[in-house]
Structure P
Amino acid sequence: MKKKPAKKILFIDRDGTLIKEAPPTYQVDTFDKLEFYPHIFEYMRKIACNLDYELVMVTNQDGMGTASFPEESFWPVQKFVITSFENEGVQFNNIFIDRSFIKDNSASRKPGTGMLLEYLNNPAYDIKRSFVIGDRITDMDLAKNLGCKGIWIKNDDQLGASEISDPAALKKTIAIATPDWKEVYEFLKVKREK
């Protein structure tokens, strides 16, 4: 019997990557703050339908469940985001949400890998050929910590920089930096053909 190839994964951030960031709080906790990233449905559909990656959403939601960010504000927006992608043929195989604050120093908070342990040292997954896609430098640090490469949705190179001790050291981890999902899709398509 032929052995199944290990699965490649796209670990995809939510805010700033699939949907737009919402300064100054950076909490997309109401529908009036929700705006999908330009062309996201077109290119996520192409990725989901044409490329062989498992899709995993990984997001930090600082203090979700506290008085400043009640869960009742988060879940209706999250459900709408997920349903909108499903309606376009995009299914996330898994969704991971960390609720901690930076000050908590939690191992599950990106760039920590605590939420993603089931993928590490697991022969069913090809982590080296997987990617983290995100808009923050912390997402690129997550890629380094996982042992894969990063695709940086780069609109603001200061986002997350205060959480990283040496952003320059991440240059080897970043496979491509672009604000354009068309470029992301084309990059992943070329990687598939190699």
Structure Q
Amino acid sequence: MSSIIHGMGHSREEKARSHERIVEIAAARLRESGTAGPGVAELMKEAGLTHGGFYKHFGSRDDLVAEAVERALRENEDFVTTLTAGAADSRAALDLFVDWYTSPEHRDSPAAGCAVVAFGADAPRADQRVRAAYAGQVERYLTHLEALLGDRERAAAALSTLVGAVLVARGIGPGELSDEILGAARTTVRAMAG
């Protein structure tokens, strides 16, 4: 009997690991290509699973998309918190955040980059769960930037500047013009701190 129970536990653990792998892969791929991007079969194949097993994990593709978007947004928040945690003061924290956000590495790595940029065009067409997760992350960024800049209006302007710069820079691709746009956003947001 204990071997049956142990086997069932192993099966649940394996299912949980598979679920996490699917969501992790989907979060990265959706950041790269948007929520309408990769299909279920492609994501399942990348996770090393069969297409037929998808419904053991999710009720629909929309459920997977929502969970992957939530994951991507949470990962951003965790990253920003870790990035700025050791800063000596709010100015140093702002510089760390802005330097990362406007870096060529961030521009060139959408799969690991800011999900607010990645899902900005998709959020208005997404279901309520995705829109709520997106709005929640925007609010957390505003709160974070407000603490660094001193007021909400500057925080909103800074966030809009940063997100817009990365979106445009990614659209252009690596090069002088793209770097110029990132540099201008970096300078502008840093100047907001006074």
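Computed from the coordinates by the stated procedures, all read-outs in this text should not be read as laboratory data. Note that the coordinates shown come from a computational prediction; the quantities given were computed from them, not determined experimentally. Cβ atoms are built from the backbone, for glycine too; each structure is taken alone.
Here are the numbers for the structure shown:
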{"quantity": "Read-out distance in nm of label points 7 Å out along Cα→Cβ at positions 80 and 128, computed value 4.4, structure in P, Q", "calculated": "P"}
{"quantity": "Read-out distance in nm of label points 7 Å out along Cα→Cβ at positions 120 and 168, computed value 2.8, structure in P, Q", "calculated": "P"}
{"quantity": "Read-out P(r) over Cα pairs in 10 Å bins from 0, in percent, computed value 9, 38, 39, 13, 2, 0, structure in P, Q", "calculated": "P"}
{"quantity": "Structure responsible for -25000, with helix-only ellipticity at 222 nm (-39500 (n - 2.57) for each DSSP H run of 4 or more, over all residues; to 500) calculated and labels P, Q on offer", "calculated": "Q"}
